[in-house]
1. Given a value of -0.33, -1.14 for log10 I(q)/I(0) by the Debye sum over Cα atoms at q = 0.10, 0.18 Å⁻¹, point me to the structure among P, Q it was derived from.
2. Relative contact order in percent (Cα under 8 Å, 6 or more apart) was computed and gave 30; which structure, P, Q, did it come from?
3. Out of P, Q, which has the highest value for distance in nm of label points 7 Å out along Cα→Cβ at positions 45 and 117?
4. -26000 is what came out when helix-only ellipticity at 222 nm (-39500 (n - 2.57) for each DSSP H run of 4 or more, over all residues; to 500) was calculated for one structure; which of P, Q is it?
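Readers should treat all values here as calculations from the given coordinates under stated rules, not as data from a laboratory. Bear in mind that the values here come from a model prediction, so they are computed numbers and not experimental data. Cβ atoms are built from the backbone, for glycine too; each structure is taken alone.
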Structure P
Amino acid sequence: MPANATASAARTAPDKSLRYRVGITLFGLSFVFPVLALATPALGLEKAITATLAGGLLVLAEAVGLLGIALAGKQALETIKGKIRALFRRRAPPKPVGRRQYNVGLLLFVLGSLGLFGIQYGPYLVDLEIPKAQRLYLQLACDATIVASLFTMGEQFWEKLKRLVTWEAAWERS
C-alpha cells in the first residue's frame, strides 16, 4: 500500500486511542451535568447553595464538553455532527395524505383553535369561571391538538401554507 493511501485512511477513520475514548466519554458526560442541575432543587438545600450548584454544573458541562471535543479531535467531531444530521435527514419521500386524514387534521385544527378561543374569551361571554391551573392544562391540550393536526394534514397542508405566505408578483385581475 502506498504511503499516500495509508495517510488518507488514517485521516478518514478516527483513531481509537485512549485520548479519543476519553474525549468521547467526556463529551457524553457533558450531557449528564445539565440533567443533574435540574435535579439539584430536590436535594433540599438552601436556595443560594442550590442556585450555585446548578450554575456550576452548567458551567462544568460546557467545559467538559469542550475538553472532550478537544481530546477526541476533529474526526470525532465530524463523526458526531454526521450522526446528528442523519437523525434529521428525511429517509423517504412523504406519502400522500388521503382526503379523510386531511379532513380529520382540519377538524383537529379547528377544534383546537376554537378551544383556545373559548378558554380565553369564554369567561367574558358567559358566566363561567375556569380556575387558573385548569386553564393552563386546557390551553396546553388545545396547543397539542393544533400541533398534532399540522402533522396529520401532512405535506399538502404545509405546501398550501407556504403558498399562502409567499409573495407572487405575477397576479392579474380577471
Structure Q
Amino acid sequence: MIRAAAVVPHPPLLLPGVGGRSDPLADLRARSLEAVGVLGAGPVVVLESGPPGGYDVAAWLCRAAGIEPQKMLALDADRDVDVAPGTALLVLADGSAARGPLAPAGPHPDAEASDDALAALLAAGDAAGLAAYRPAPVLLADGAPALRALGRLAAGRRWHGRLLAHEAPFGVAYLVAAWTPL
C-alpha cells in the first residue's frame, strides 16, 4: 500500500530558467512543489508516461523538496507496477493535448470534458475511477498509463485528494494533485 502520491505535469518549461524572464509556468511550478511536499520522508518511486523528458522535471522537483527518489519507471502502456509497502509515488502525467488552438494534437471538442473528468477523479482521491481512466486516443492524453497505475496502487485505501492546478496554457492539460490517506 502506498503512503501518499503527487501528480504533476512534466513540460520542460516547469524547470526554472527554461521559460526565460517571462517564466510562464512559475505558479504551476509552485503548486507542483506543494504537491511533492506531501510525499514526505521514505521511499519515493517516480512513474512517468507520455513524452520523454520527465526525468529532469522529476529530479528537479525532488531535489527542491529534499526527496531522493528510489527509482523511475517509464510506462508507455498498462503494466503491473510493484512498489514496496509505504512507498510514495510521484506521478508525471499530462491530461489531453487537444485543448484550443495551441494544442499539439489540434483542438478536439471532447478534450475539456475529459480533462474535467480527470480533475474530478484527482480531487476526489478516487483510486478506482483513476484505475479505469481511459481517455479517447484522439485526445493524446499520454499520461493515462501512469495515472491508471496510481489508481491501481492506491486501491484499497481511502484518500483525501487535493486538486492544486488544472490549466491548459499551451493546449495541453496540466493538472497538479496531492493524495494523502484519510
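1. Label of the originating structure: Q.
2. Structure Q accounts for this read-out.
3. The maximum falls on structure P.
4. Attributed to the structure labelled P.
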